[in-house]
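Pasting the structures in now, so scroll down.
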Structure P
Amino acid sequence: MSTTTINALYTAFSNLDAAGMGACYADAVRFEDEAFQLEGKAQVMAMWSMLIDAVRAPKNVKGREVWKLVFSQVKANGTSGSAHWEPTYLFTATGRVVHNIIDAEFIFNEQGLIIQQRDRFDFWRWSRQALGAPGLLLGWSPMLRSKVKQQAMANLRKYQKGSA
């Protein structure tokens, strides 16, 4: 059952379908990656919707051309699972193309919905692609990680205010 949830999540994301992604999460979900620590379905779905809207933005023609998501190694045992996924996208803050490599871990409720998701990726690798020289020079540093997290959350709060 839970492999179905993981497959549905990434299939929906590859199709830029926020509603389809939302159907995979429980209301009390927790999400964490290198940029976000989120609580609750509303906050998690705001993040995914913000990312999807950035790809779909009319002024982001190159972003739509670049967008690609592949996933594999989907495993689950009923209460937990994992997957490997690789999105390629345009990082709109810099206009640079990023190919991220992510390993996700999930915990599911009794209905097979995601209640916890932890995405892990090499932040330094990501920062070199997304930020260029500053990422190359400072991507290993806690200072840059903290700045990226702060900016990501500020962008999410701004998005939530604008879409409310």
Structure Q
Amino acid sequence: MTASVLRIADIDRTVIESLLARYGLCLVQVADDAVIPGSFWGEEEAGIIGSTVYARGDTPVHSLLHEAGHLMVLPPERRAEVHTDATDSIDEEVAVCYLQIVLADTLPGVGRQRLMADMDAWGYSFRLGSTHAWFEHDAGNARAWLIARGLLAPGGEPV
């Protein structure tokens, strides 16, 4: 894993909390030396349990947005059942990747370009070779999935 990605400690926590609250989610920031509850990958990766996203100061912003995205795409009654692993659906997984990129534009100091660079640095893998190439040329199905579920407006901006 790389240290060069943007971390939660690098941005204003209140803007993250505000974004999550728009979707009925809350953020719990755990101590820097604590295990992150609900983290699928462990270490500094964000975790999810119910409607709560868990993170530390060293949690990458892309990880928090990705895990939060899994909860955002679920109806509230299904969120209550989530603990650590949100889905085994490939369609949902790629839609969440798309959503995290779009949501990055709502966070001052982040933006989609930085988030996509961080995703590449972290090792996300797309068949066109980069997150940016996938997002621009191969993510129509993910975008349509999000629009059909009312998470994106037809123009592609978050609802």
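All of the numbers you see were taken from the coordinates with simple rules; none came from a lab. Predicted model, so just to flag it, every value in this text is computed and none were measured. Cβ atoms are built from the backbone, for glycine too; each structure is taken alone.
Here mean count of other Cβ atoms within 10 Å over residues 99-106 has been calculated and equals 17.2, so which of P, Q was it run on? Let's see the in-between values first.
Values: P: 17.2; Q: 21.8.
Computed on structure P.
Of the structures labelled P, Q, which one yields 18.6 when mean count of other Cβ atoms within 10 Å over residues 83-90 is computed from its coordinates? It must be structure P, since only it matches.
From P, Q, which structure was mean count of other Cβ atoms within 10 Å over residues 27-34 = 12.9 calculated on? The correct label is Q.
A value of 21, 11, 10 was computed for semi-axes √(5λ) of the Cα gyration tensor in Å, for residues 59-114 alone; which of P, Q is the source structure? Checking each candidate, the match is Q.
Identify the structure, out of P, Q, from whose coordinates log10 I(q)/I(0) by the Debye sum over Cα atoms at q = 0.13, 0.17 Å⁻¹ was calculated to give -0.62, -1.09.
Working: P: -0.62, -1.09; Q: -0.54, -0.98.
Traced to structure P.
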